[in-house]
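Nothing in this text is a laboratory measurement; each read-out follows from the coordinates by a stated rule. If you're wondering where the values come from, they're calculated on a predicted model, not measured in any experiment. Cβ atoms are built from the backbone, for glycine too; each structure is taken alone.
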Structure 1
Amino acid sequence: MYRATQAELQQYEELGFFCREGVFSPDELVELRSATENVHKQVLEAADCDDAAPIDLIDNQKFQMVLGSTIKWEWRDDLRAIRSMEPTAHLDARFEALVDDPRLWQPSADIIGSDELSLFSDKLNVKRPGGAPFPWHQEGPYWAYGAEDLEHIVSALTYIDEGTEENGCLWIIPGSHRHGALQNLKNRGVLGALYTDVELVDEEAMAVAVPAGSVLWFHRDIVHGSQSNRADTNRRVFVTAYQPAGLHRWRLDEKRDIKRA
């Protein structure tokens, strides 16, 4: 019922992505927003405990291990908010169920070419009003350190809120995945190794402005990033990355095969 169409698979091959709108209903989005805020509240409370792990500063960006998740905090000290966190689903059953939703994994299975999948990674991106941009990057070079089958990982982004240019929607460079892993930025600190030198690609960037409830599938090597949130609304996205069954999760000594209903 949810299989990728030939047109979608062709677009994925040529441009590195495809999108479906209206995958999740307004009622489902209410639950996912509630799940997001529940997770955010848990992390804030745990981070404020006396026994919380220390915050690591890397190139003036703040990282912290909280409740089994790597938290990237917002850059601004006055904005007490998660920028992204990975993994996430273990902190709310609604996200755990979303990982197994065939609306996400079935098109991913068609892209990968395997009927049986496992979870590679799950991540929550939270961009509050005033939230910082994220520089151009690719997932592949980052995942290469630990992925057991890098060539067969597909990301599915579930838009809990609409993505607009004003609230910091994703920008991608269509077709950039065909270059493979690109050279990183030089002389840009420790994190510069994770950012892509976009001077190496000729393709034009485009904004992925989509309604809430949409899902975007994209290739590990497509160059993407986002701008700051200049609106007064949130931009929350839950990201699941799938791989063939039986493989370990990203940076975790465990396996999590996808459960079929």
Structure 2
Amino acid sequence: MTPTFVDFLSKLGRRSLEGIAALGATTLFMLDGFAQIFTSGRKIFPRTVWQIYVIGFKSLFLIMLIGIFCGMVLGLQGYYTLVQFGSVGMLGSAVSLSLIRELGPVLTAIMLTGRAGSSMTAEIGVMRITDQIDALDVMDINSMGYLVSPRLLAALIVFPLLTAVFDVIGIVGGYLTGVLMLHINEGAYFYRIASSVTPTDIIGGFLKAVVFGLLVTTVCCRQGYTTNTRRDSVGPEAVGNATTSAVVTSCVLILAADYVITSFLL
């Protein structure tokens, strides 16, 4: 083998081992965060309620805004596609199933990654580089239970709820475009939604939302928590790089997990 090919195999093997090590470390990080949920007692609930407000309520307007426009676009595109086949009555099915199965969970998770996930990483990262996390440990306050566990628990609640909001608002957006603007039959629109959407579709959408919430929260919290171990930068620059890495990694994992879950549900 030529030296160039050997170097390529060496780099490939090193990157593969680093990826496996990062996956294992992230999994252990998530399990540790979950373990602290059950060992922190009642002290975790006030912080969880605050995180529900920060992650969920503060993102509600954004989710509703994206949902209404997404539904309106689906209604518009769906109408001009279905009218070619004389099937405009199926618009309700097209809009609702697209939102509930795919677009609702995925777009909600991506929006929350940009809105709340980046904030998680930056906040925890700043605490790490200013030694506030070390101070918590010195005061015998478990930093995982104080910083990570409330966010994990809040994500399990917030992501499915906001996904449901996105789905409902998106269906309303499809109604605005299809029924009020393009004048398809209102009864046919809602009848097709009721007849096409099954409990399996709804459960599948909520399952995706839960998985995405765990992925986003784990990745974003870990990137902030381990900011001081980054090799590419230190200090404030490390916080910026960690935030960028957290958002990009979370979005990629959301799409990859969406494919895997969909392949099992279909």
Structure 3
Amino acid sequence: MEIPAESWYKAISLRHSQRKYSGEIPDESVTSSIENVCAEFTPFPSVRSVVVREPANDVFKGAVGQYFFKVTKAPYYIAFIGDMTETNVQACAGYTGEGVILEATALGLNTCWVGGFYKREAVLKQIDLKDDEKLIAITPFGYSEEEKDRVGKSAKPYRRKSLDKLISRGKIGDIKWVKSAVEAAKIAPSAANRQPWRFEINDDSITVSANSKRKGIGVSRGLDCGIAMLHLELGALVNGVNGDWKFLDYPEVARYKIN
């Protein structure tokens, strides 16, 4: 499917992770729209997204170490599944899953990337995996427990590093599409808000790299970088700039080169 750049770009600033849901089941038309996007937005053959129309009460678990992570009363969730024989599957999953999440946001739903802190065995009872596939991450979707926190009605500030700490080489200068792209990538979600991406800016391309050669324990840095990749591309597209991604050797992840 063609990326709906305008609506997804607008959804970037509306999306905030939501863990407490009202339990309200979305209208059938809304859920069907999410299922259609899962089926149609398949930019990489190694990743697929599956809507699970089952309450997620048995899927999520709570305290781990000093952090408390608990999702409550989510009516449905989405599973992001990858073919682990593919080298770039984590980045592909982040890119693909964020597209589904931004579509959910555009439809007025709340979501939350969950790469850990859930009962994997409970999910595997509700989905079927093919040979070499693995459950990479999930997101609940539904409506916030409090009306004031619903999408478009909350002005929660983002806590993000400044761009000078995220740009490893090159400068934004006065190029509008570059500024839009890196600003959009800057506010991408990541595990524990670690923001592991770094950007190298050239005249006709932006390279996304991880900030460490270690791929990460639990949630992969590659997954986080894949999410940032989609944000970056949306920032370019809304400025009329089209390009293509080329995957690179880790810790470099991928380069977006304009056509």
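Remarks
- Label whose coordinates, when helix-only ellipticity at 222 nm (-39500 (n - 2.57) for each DSSP H run of 4 or more, over all residues; to 500) is calculated, return -9000 (choices 1, 2, 3): 3
- Among 1, 2, 3, structure where Rg and Dmax of the Cα atoms in Å, for residues 26-113 alone as derived comes to 15.5, 48: 1
- Taking distance in nm of label points 7 Å out along Cα→Cβ at positions 34 and 202 as the criterion, the top-ranked structure out of 1, 2, 3 is 1, with the highest value.
- Origin of the value 28, where relative contact order in percent (Cα under 8 Å, 6 or more apart) was derived from one of 1, 2, 3: 1
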